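Multiple structures are listed underneath, in structure tokens.
Only the coordinates and a few stated rules stand behind these numbers; no lab work does. All figures in this text were calculated on a predicted structure; none of them were measured in a lab. Cβ atoms are built from the backbone, for glycine too; each structure is taken alone.
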Structure 1
């Protein structure tokens, strides 16, 4: 008995970067981001980007994009959970070396396995992230001591899904530090 199979040609996607002279926030609206489907338009992000967390009054941070990491992480020290267990306070350090005391609603605590294979329970929060050019989107961050890392913030694939494609050869493709600072004047170097 012969079964008729439909033979489909191999499928590939081509991404051709095109520089546009509009801020990232406007571009995201024009593109209808985020997309759930594969192969739809996305903004291009480099291996490192400038990110701020406006709801926390924190930033700018030099963030590393990491598609191998599922979750995103922010450098945090001196963590303390409020007595009612609903909020977490922590200290982080921005790009200019300023220590910033932050407070955010505590979403939960979960076990995260680091790149070295060690699993630890970490607190996590949800907030808005803002890239250069003014584009902002919701993000979930675990809080961890990243003091020995080059970048105090790590953007994992869940935070980037539907919004971005990554060019590992590029840095700061979303825009320069001054582009981020123009949207959040309070984060400028003093």
Structure 2
């Protein structure tokens, strides 16, 4: 690993991530199959959050938005909790990943002088107890709200399997996965 990469990894791990790795941004391919889960409202968030479909763009729009990006920094945060019976723990850990993604963006922008970044979180945005988008108002946190990879139709489970990461769901541990994309070739 090159020194520049090591500095980024060290910073992300010090920010609280349990894993991070560099991947080619081209591995992120929006899929209509994943988007169809949103249309079916399987998670119950369709059209209830400004960071969820239909507010996240069409597959064609997302594909176009991804084109300039060259490198992705996959970020994971894992913690042992009772996944089925601890909704507060789920939210707390999800927000932990959200903060790590925001801190990674800040570090890359301010310290590494990267300009074009796109950070994504795991699961829906939980910065507000109820998204104001549900009532038609603008986002209360436009500078910090982030979409998830799932919301832009990325098959996160298949991506994790391809990267040889644990993609299973566990009752006693949560792993949230996010990513920060850059148009830089990280060396």
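Please compute FRET efficiency 1/(1 + (r/R0)^6) of positions 101 and 117 (r between Cβ atoms, R0 = 35 Å, to 0.05) for structures 1, 2 and give me the label with the greatest value.
Across 1, 2, FRET efficiency 1/(1 + (r/R0)^6) of positions 101 and 117 (r between Cβ atoms, R0 = 35 Å, to 0.05) peaks for 2.
With relative contact order in percent (Cα under 8 Å, 6 or more apart) as the yardstick, tell me which of 1, 2 scores highest.
Going through 1, 2 one by one, relative contact order in percent (Cα under 8 Å, 6 or more apart) is largest in 2.
Comparing distance in nm of label points 7 Å out along Cα→Cβ at positions 13 and 77 across 1, 2, which is largest?
Greatest value across 1, 2: structure 1.
Comparing distance in nm of label points 7 Å out along Cα→Cβ at positions 109 and 165 across structures 1, 2, which is largest?
1
In terms of distance in nm of label points 7 Å out along Cα→Cβ at positions 5 and 93, which of structures 1, 2 is highest?
1
Identify which of structures 1, 2 gives the largest calculated value of mean count of other Cβ atoms within 10 Å over residues 53-60.
Structure 1 gives the largest value of mean count of other Cβ atoms within 10 Å over residues 53-60 among 1, 2.
Have a look at 1, 2 and say which one yields 17.9 for Kirkwood radius over Cα pairs in Å, as calculated.
Among 1, 2, the structure yielding 17.9 for Kirkwood radius over Cα pairs in Å is 1.
Could you figure out which one of 1, 2 the value -2500 for helix-only ellipticity at 222 nm (-39500 (n - 2.57) for each DSSP H run of 4 or more, over all residues; to 500) was computed from?
Computed on structure 1.
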